[in-house]
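I've put the structures underneath this note.
Rule-based calculations on the coordinates, nothing more; no lab input. This one's a predicted model, so the numbers in the text were calculated from it and none came from an experiment. Cβ atoms are built from the backbone, for glycine too; each structure is taken alone.
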Structure I
Amino acid sequence: MKRNTLRTSASAAALLSLALVLGACGAGNEDGGSDSGSGTLSGTLNGAGASSQQAVVAAWKSAFQTENSDATVNYDPVGSGGGREQFISGGVDFAGSDAYLDDEELAAAQDRCGGEIIEVPVYVSPIAVVFNLEGVDSLNMSSQTIGAIFEGTITSWDDPAIVADNPEATLPSAPIIPVHRSDDSGTTKNFTAYLEETSGGSWSAGEVETWPTPEGESAQGTAGVIDRVKATANSITYADASQAGGLSTVAVKVGDTFTEYSPEAAAAILEKSAPVEGRGETDLAIAVDRATEESGVYPVVLVSYAIACQNYEDAEKADLVKGWLSYLVSSEGQETAAADAGAAPIGGDIADKAKSAVETISAS
């Protein structure tokens, strides 16, 4: 069996393939450069949110602050829920989130901003199901099996459901140790949304951002669950694939085949998805179609967003937020996300709309 790992850099062929998948060869993506300004931005920008964004934000910060040497970007990876809470309360200038604002949060964010908000996707990433099982590099699993493992009804690695899909694997009778996030997490929300929609009831707790059961072990943040699985034999978890490292991974059943995660397979799901209804022109929340059965599509994904106000009282702050988000959605920023974090760049019509939304940021 073949170990699946994200490449740390994107080959020209892979980028071309991804561009074709997303339609990224449209006019809005041909500039190839950053829109983050001409090196004149200054001030301090504070953000908080998804720990899954930590790796890509570090790469974005390095490039953005090199171009704008008088600007400083701070990002606290407190989790998607914490980031949205801090943004709504006015504690940070922007939020990173692996889940879009729900209707109640949207209303509160509009109150905080005194008007419309900016909510734009900045990358798509597969959520990897990763495990630590001696001698096993990869496994095939259906969503029914994955749901039952995290529900606690499949408890042994040699369970017949796992054996049936992995006849060549040597599976021990060891107990499975599920590991989940202890904090409010957009990754948890997206993972449980996938199980809710596709597991046929083997996962019964619904789509949740806070893990609903005490079973298994828990850890704080993406890095926390990855570290816990690395240190715990016979364990399994879910995490943004950019931080899966060398851990063994699950290929999930899609239709009649098993699909390993990759940026290209994750990005392909956007073609099967639609905008969330009832949102403003600068709110590009996406309703992901996780139940697709099309071959080559990896449905366990998160769409990661940047959230900001459309208007800020201070002109310097408005310019800095606009410059930062402009870089994130630019071709250069998207290529950085692909090369440094294995994320699938946002392209085509979605990228054009994101750039147009960010362009509306201004001072009151």
Structure II
Amino acid sequence: MPLVAHNELPTFARLRDEGCDVLSRDNASRQDIRALHIGLLNMMPDAAIEATERQFLRLIDRANRVVQITIHPFTVNALARGEQAREHIARHYESFDQVREHGLDALILTGANVTQPALENEDFWPELAEVTDWAAEHVTSTLCSCLASHAVWQHRFGIKRTNLAQKCWGVFDHRPIDATHPLAQNINSRFEVPHSRFNNVSREELEDRGIRVLTQSEEAGVLTAVSPDGFRFVFMQGHPEYDTNSLLKEYKRELQRFYDGHINTPPPFVRNYFDRRSEAILREHIEELAAARDHAEPRPPFPEHLIEPQLDNVWRDTAKAMVSTWIGKVYQLTHVDPRKPFQDGVNPDNPLGL
């Protein structure tokens, strides 16, 4: 599914170099194909803003090779940004007003850096709520990443997440529990996907509000679910968009927090992610790190070059199948005018006819 490089966003060039199918505006204009317009509300902090772009654009690129996709990245104004991120956003992102005026066929909501005990107290909350309410009326389908799922569940369904006793962190087995839904039909009967969160919403809480749970892990809980109409909102409580090394980078950041004294004990290993050799290397590194911290010595270098080659990505095919089906259904249902969510005759209360 080729992406259209309709502006100078650096992510397009990097993905093209990686072998992704990225069309120039001129090449795209010569193809008689109805393009899809997908918004990307990127709320991630500065250090992750471009990595998040790449993760979701890779996922879309891998989905299939039929429909042209024009990505419309935008963010919320309330998030504090450094100079470099502000320049990146000013040059390459659209405003929500521009997105709203043009319309979207689909929308992706990313996570964000949480600083408050309650989501409604976060700086991004009012703008995220505004985008969510607009999407509910004007967008064919909105795909919500982990924290975005929690935010939409709270804002639109009154479900508040609960804090976990310990972080849900690792790569976990899942199974479809509602294989009749199209988004659960093209995946394996057992598959693995990463999770990384301190909070949770249970299957029972979701189903009590009419939300349809599609896939679940016995250890990690709900992975994917859909709004009561079956498609307007698609929720992911895990991270199928993650790169192979995303959890490694998170673990490295947690070790930095240990060295800096923000946490008293080293973080536990990410579940079902490191092999035995890698864990042995990390144990040795943790000992060196603790000694350096105790003696106020410089932090020893993280052995990333030894760990990363040993990592396996066991979720890529599942992520590809999920997103490919999602985009395919959007393409089948959306109106030719991106300002209208559905073709004439589609029931907005049950667009998939389930």
Structure III
Amino acid sequence: MISSPGQLPLTREELDAIERLSKRLADTASHQNRVSSLRRAIEAQDSAAIGSLLDGGMDLHGPLYPLLLIKECFDEVQRLYEKLGISDEVRDATLFDIRRWADEHSARSGGELGLCQVYWIARHLSGRIVQLGSLQYELKPFAYPYRIYRERGQSEPLLLAEGGLHLSREGYLVQEAHSVYTTLLEEDGISISAYEVDTRGGRIKESRSTWMRPELSLLCTSETEVLNIHIPKGTDLRDEAVAASLSLSEEMFPHHGVMVCTSWLLDPALSAVLDGESNIIRFMQRFSKFPVTFSVAQIWERVFGFGFDVEEVLAFTPQTSLQRRTQDALRSGVVFRTMGGVVLSRGASALC
């Protein structure tokens, strides 16, 4: 792999294939127009336009074409990172995700060269996502139906569900047709009455409670811009690595004290298959959990492979101890979920 500082993390085989494709398209007006449009979109930090240009090009010329476009516009990407004040080290670590997803594409397609996760990579090319140590960070609206408060005298955040959420008997989000009870939030100038989130178990409690307004400081609503945490595949989740990354994020984003992550790695049910001192469990325990909607539990994809459902997971011949323990847990009635989580940085106190 060609991985020198300041260069795209591509293999010699990819570079040779890109060069052949470049020669074939060099005199094509549509290709030159797409390159020019992509350069303008990168300069404008327009991740939606970047993703659309890469995706449209992939439809025309195949999955190798996005890598060609990125290579031809890489100088523009480097200029953008410099303009944003992002160091070369952070830039290179961030753009290494191109390598991860090119490898993922190859693994899923029987060795084909290319890149298909173009809308995700568009956020890296536009400087919207940065990797700081072992984790990635992105500023986005919270966008979940909860309010996050800090209660006087408490260090952990208090999460209250907005009204109108349909819940299962266990307190997880479901479609209206399967609802056992529905949340309600009422407030006035004196008090707030709402359904509290059990942030240890990641579920919504079955009855409402009431808090006096002077006891609460509002940190976040669904519209508040927060720092989203993304977990790269194969990253270092040791305590010291995670702590170092979170510290770097506080330095780079000092005014965003609420950090949010959504992942299978935050599911409390993992305690049924992993040792309590494992890096994943210790990472999960950093977060105050809340339920999110999902169609398929992300653990199937991460532990078994893409496209698995519960029946296929149970029928799979396990090749690792984690796969075997996950199957055993399923058979014993454990339910795995994708889970949301919140962690507060030192900057959160400035929001109160």
Suppose you compute relative contact order in percent (Cα under 8 Å, 6 or more apart) for every structure in I, II, III: which one lands on 17? II
Re mean count of other Cβ atoms within 10 Å over residues 185-192: value 27.5 computed from one entry in I, II, III; matching entry is structure I
Read-out Rg and Dmax of the Cα atoms in Å, for residues 97-160 alone, computed value 11.8, 36, structure in I, II, III: II
